[in-house]
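Pasting the structures in now, so scroll down.
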Structure 1
Amino acid sequence: MYMITNYFTNLLLNSILEESYVVIATLILLGMAMHISFNIKMLASILIPAVISNFLRYFLSLDMTLIFIIFVLVMVLTICIIYNQKSLKKVFIVFTCVSAACMTNAMLEIANYKIIMLCTNITEETLKENIVNAFFSSLPIRLIEISIIIIYIKKHKYIDKKLSTSIWHSILKDKEQSMFAVIASFFNILWIVASVKVFVLDKFLINGSFNIKTSLLILMGDIIVPIMIYICFFFSVYNIMAKEAYIERLNRDLDIARKNMSKNDSHRHNKKGSYY
């Protein structure tokens, strides 16, 4: 019963979120962002590798390295079948994209674990063995991953590629955005310096009498604050860019419509004059 409970808890709290990022990031890398939507294909691509990898972990107790290799192969096979990538060349490309998505996720997790171990007495084994602790410790990673994906999809859905879509160009040409970027960066630098002083130099969580979950919540909350500031800033910039792109596209369509109307009027006038 305990094993079954752990299986479903880890599946719901950790695996589905992680596999969602891998699948969506893979589709983006494959140039198949148009397929990103909540449907049966997406759900199957996420659940099949998650269910199999958790079964291997909790019921067969396989080594985590072997589970990761099997997970990658199952993910590649699932995406190839569901999204009709059946030629050998396409299978290799899918494998490369899945590996890249897994690598970025692993790098973020390693960096996150190092920060946690630097600021607390919590070991990597403690985080991995306890499902709830693993969930809390992964919150900043999931926030970064989800935000990157949403911003990417938003950019390609609402902003015409033919228009200037450089976010840095948009920030630099707008004084208010530039000022907000400077203020946000300055605040985040102060926040990070203060965090290093409190958690690394003064060892606030190490010297305090906090349990593991409380320490994780405090530290994760501290890490999330500067991330959220930049996420809100980039979302606001992209909203402004989307509105500007919509207005520019609308004006362009109106100009085309006016030219077509002018040509039609000229054609009718010439045709009418030929009767006389």
Structure 2
Amino acid sequence: MPNVFWYVGLAVVSVCLIGYTLWKTRDGRLLALHFCLAGLIDPLEYFVLILFSSYQYFPTAISDVWIDNIIGAFASNDLIIPAVAVAAAAFRLRLAWLLVLSVLFMGVEWLFLHLDLFGLFWWKTVYTGIGIFLFFLIGQYLWRTIQRGHASKPFLFFYTFFVYLFVYGTSHVIQGHFLDIHDLKVGWFPDPIRDQLAFGELIEVFASLITAAAFFMAPVAKLAMLACLVGFDVLLLLLDVITVDRRGEFAFFVLLQLVSFYAVHGIVKYGTRSNAS
């Protein structure tokens, strides 16, 4: 069986689990929780995968190691892990079940290692188990806070930041690596795709900070924050960090940030209400 089928299987299981959780709970706020949790994994993945190459995914969908890593990370960190964490929070699973699920994820990692679907360098499977268990606890804390109506300003800033990091980050990767809308060149790594991933993450973090801060602002102040974001993009274009073939591609790059800005504000407002109605 081709390696990519296993990763597609993870994606299918994830979508089914998300759908089942939403159907059973009738609570769309859980989808926003999924976005937040997926964004929460992103900074960790940036350090352990992109910067320090702790492991490697082998879906072998495309003959490029970093595109394979993008596909593998999406199936794992953006889909199956957050999907299970959301279900665990929604159905209020007890501590023992969280431990069982963490061990189960370690078992899946062990299986992927032995099937040559995944490879470790300095990372250890036990790190995965510990990290996922803590991740489940964070998911439960976030969901309890929302249900109890205790979403403070720091909580909302945190939530908005990570929802945007996932929503914009995913679309940014798609347009940069699969649609070839733009390139990022900073010269940190010999591999151009890894180089683009490394700096692209910093752009996403900067845009996420702007979006999270603007969540609490009046409409005019939000426009000022958007102007800062666009100004930063123009600066990168002038410095040849962002390169495009046509002006329309840069316009699309900027538009994607702006649409994500307002979309995420709407998602967070809905997703952090104290009740589902």
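Out of 1, 2, choose the structure whose coordinates give Rg and Dmax of the Cα atoms in Å equal to 19.0, 56 when calculated. Mind dumping the intermediate values first?
Numbers: 1: 25.4, 100; 2: 19.0, 56.
Here the read-out was taken from 2.
Quick one: relative contact order in percent (Cα under 8 Å, 6 or more apart) came out at 19 when computed from one of 1, 2, so which one is it?
Values: 1: 19; 2: 25.
Comparing all candidates, it corresponds to 1.
If mean count of other Cβ atoms within 10 Å over residues 31-38 computes to 24.4, which of 1, 2 did it come from? Intermediate results must be reported in sequence, preceding the final value.
On the way: 1: 12.0; 2: 24.4.
Going label by label, the one that fits is 2.
Here mean projected area of the Cα convex hull in nm², for residues 55-190 alone was calculated and came to 10.4; which of the structures 1, 2 was it taken from?
Working: 1: 12.6; 2: 10.4.
Going through each structure in turn, the value belongs to 2.
One of 1, 2 was used to compute distance in nm of label points 7 Å out along Cα→Cβ at positions 199 and 223, and the result was 0.7. Which label is that? List each step's numbers first, then the result.
Numbers: 1: 0.7; 2: 3.2.
Clearly, the read-out refers to 1.
To which of 1, 2 does the computed value -27000 (helix-only ellipticity at 222 nm (-39500 (n - 2.57) for each DSSP H run of 4 or more, over all residues; to 500)) belong?
Values: 1: -27000; 2: -23500.
Answer for the origin of the read-out: 1.
Among the shown structures 1, 2, from which was the value 4.2 of distance in nm of label points 7 Å out along Cα→Cβ at positions 207 and 239 calculated? Can you show the working numbers first?
On the way: 1: 4.2; 2: 1.7.
Checking each candidate, the match is 1.
Values quoted throughout were computed directly from the atomic coordinates according to the rules given, and no laboratory measurement underlies them. None of these values were measured; they are calculated from a predicted model. Cβ atoms are built from the backbone, for glycine too; each structure is taken alone.
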